[in-house]
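Every read-out reported here was derived from the displayed coordinates using simple, explicitly stated rules and does not represent laboratory data. This structure is a prediction, so every number in the text was calculated from the model and none was measured. Cβ atoms are built from the backbone, for glycine too; each structure is taken alone.
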Structure 1
Amino acid sequence: MIVIDASPAVHHKAGLARYAEELLGALAYADPRVSPARSGYAALYHDAAHAKPSALIQSLPRIAVAQTPYRWRLRALLAQLANISQDALLAGIPDARVFHATEHLLPRFKKVRTVFTLHDLIFRQFPQHHLPRNRIFLNVAMPLFLRRADAVICVSEHTRRDAITAYGIPEEKMTVIHEGVHPRFRRIDDGAARQVVRELYALPERFVLSVGTIEPRKNYPLLIEAFAELMRRQHDETSQLIIVGREGWLFEETYRAVHSSGMTGRVRFLGYVEDAHLPVLYSLAEIFALPSVYEGFGFPPLEALACGAAVVCSDASSLPEILGDAALLLPSTQVSAWVGALERVWTDDVLRRDLQLRGPARAARFTWQAAAQATRRVYDDLLEA
């Protein structure tokens, strides 16, 4: 039995949730002749009182741990520091043979092999973008987790190189497995569906869309400034910048940027949006823009490509690796470059259409089925060793 940490999924932790839920689904449904309950996979998650497991996770053998997030993290770290076994956590799955940590948290196990997915090292590259307590925890815990894991999955080649540079992790211990795009992310041209979403969110005829947690590394203040200048140049008094995503940490600067740019009412924050509505939002957007300073992988721009959106994105970290030539890529620090790129796509119908056509073909290279197959090979290699 393979036990996968489903905590990010049941607590809806943005990109981490996408990874845990989609990977678990692709693994559990790999053989259509076998039900998820008999697929050989189980789910574990903490903070059971506040968990909202999906139908998929509820259909699997499960271990629900009571500890709240802070206690769960502290327990894992102390067990690693003191080399204390936490195998008792898996007592409900007596035939457990592998545990897969999906959210940068690895309990100390001695009777099962362990796989650790490394999403990014943002806390090292941009420490100012993390709260102090989280930064301290990760600086202490991450090298322990990476050293103790039997295998490490990196979600991009960029993340793999960061791990080698930061911690000297042996290359043979790491495998790069790109994440995927769910088939629901596709161009939506159905007029009725588009109208429902347009009315639900009171969307204007033309808008720039961005998706991601509101936190410093997403670099929203730069996008807000660039959008404001674009609107002034175009003498446009109706179009809007729509930002989808929950508040993360240190989000106050983003809200201050709206007021200082004079874009109050023109920059709108929708908060969390149901997955069913996201493909329509991507399809309706004139431009999808993300000036992030660091992404371990980058789900939103890839999903936007899959939906045929014209994507303007930063050239930071893993984004060129993932997006290739299907997006306009530019530095995350130059406001003038962003104004120019947004204006080109906003006004040039030929360029915008070209980007819209490139996107789906690029996104089709990234599937959860391929990610699941590669991940299964990592499990099998451990079990055969």
Structure 2
Amino acid sequence: MINDERHEPATDVLNDGGAQIAKELKELLNNLDLHLDESLRFALARNFANYSTSLLNQLGLLHKLPIFRNGTAKLASQFSYELTMVRSVLANQEKVKGILGGDNQSIADLVFAILISDIGKAGPIKSNEGYPSAVIERIFNQAIFTEVHKEWLKNASPDSFPTPMKETIEALPEADRKNIFENGVFFALPIDAYLHVIKQVAFASAKESKELIAKAEELFTLTEKERNFLLLLGVNTEKTPTRSFFTNSHIRFGRLFMSRKGILNAEQKKVVPMALSHHLSQGVLPKGMDVNSFLNDRALLRNTAFLEILDKFDAFYSRFKEKGVDAARASTWKAILGGLNDNYNQYPDFLTSYREIFDEMANAGII
């Protein structure tokens, strides 16, 4: 496996993707609709100025639009979701301060936490290190599950998959198979099977276009070199459930990338634990964090709960927008409640804090 402790120096060359991120951050500062006061603008500008070139470039990998939108016209890049959450925080800056008891610098830190929270979706290493690392950001940027994929699964069966995938799916627990084919939920599908679903829907949307059919084949087929690279990272595409890959891996990949020399400064490093704990309710934490980190720090627990709720709400609302805000709120709380009950039933303070933050965010119109 790739050594967690490797520390390559940061790069000094800003690429096109990194330049686009820098441009987006500048536009945030100049967005009059956000009504930023001068103190907050200064705190944000100071933070943005300290983003390393390597950090900007890595974030830039997440700003690629999905090629196959499958009827979802407003499907955005992965980084656009982060920008949406940042705008929500800045547009509601005083309400956020009231909920979290913070000041302008805490808002700037929260913005940084949002922006880096999913950086692991660009992979743990730079693409010029001799590995096919672009496969990570390709999966996260391009293999995006939407309502049309859910309907495909609900009309499918294990026989809809090639033999090796079929056998793996048939060996899943009955509850998982029922969730896949009756509810259209992909969580238990191995990565190979998940990509098969994405590819079949892409083929259907490509219709007679040879160019689009070839692009679907290219995007959603893993090469042997890519499979071996993922295996090196501890991800077996034939067996690893997609939910595990999506949730666990990007937290680890984010920590691996940001632990490298020259990526972050000392102040930025203090924000990383919260940023990479945004799947806390699901029991997913970065190395060095455990349940005691939150039991002993109520402010950290509330800030992390805020970040996770915002992240999940944005995911549900952006992917299934036609169902409306109320449906996104309901789905968000259902997901969080299920995770808390599964992982922290013995810690009632977790449920209390999450429910308080959720209600305050809903009442404030942040979600």
When Cα Rg over 2.2 N^0.38 Å, for residues 110-181 alone is calculated, the result is 1.53; to which of the structures 1, 2 does this value belong?
2
Identify the structure, out of 1, 2, from whose coordinates distance in nm of label points 7 Å out along Cα→Cβ at positions 54 and 286 was calculated to give 3.4.
1
Given 1.3 as the derived value for distance in nm of label points 7 Å out along Cα→Cβ at positions 222 and 342, which of the supplied structures 1, 2 does it correspond to?
1
For relative contact order in percent (Cα under 8 Å, 6 or more apart) computed as 20, the structure of 1, 2 it came from
2
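When FRET efficiency 1/(1 + (r/R0)^6) of positions 238 and 358 (r between Cβ atoms, R0 = 35 Å, to 0.05) is compared over structures 1, 2, which one is greatest?
Answer by largest value of FRET efficiency 1/(1 + (r/R0)^6) of positions 238 and 358 (r between Cβ atoms, R0 = 35 Å, to 0.05): 1.
Of the structures labelled 1, 2, which one yields -13000 when helix-only ellipticity at 222 nm (-39500 (n - 2.57) for each DSSP H run of 4 or more, over all residues; to 500) is computed from its coordinates?
This value belongs to structure 1.
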For mean count of other Cβ atoms within 10 Å over residues 246-253, find whichever of 1, 2 sits highest and give me its label.
2
When P(r) over Cα pairs in 20 Å bins from 0, in percent is calculated, the result is 28, 60, 12, 0; to which of the structures 1, 2 does this value belong?
2
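Which structure, out of 1, 2, was log10 I(q)/I(0) by the Debye sum over Cα atoms at q = 0.12 Å⁻¹, for residues 190-309 alone derived from, given a value of -0.62?
Derived from 2, not from the others.
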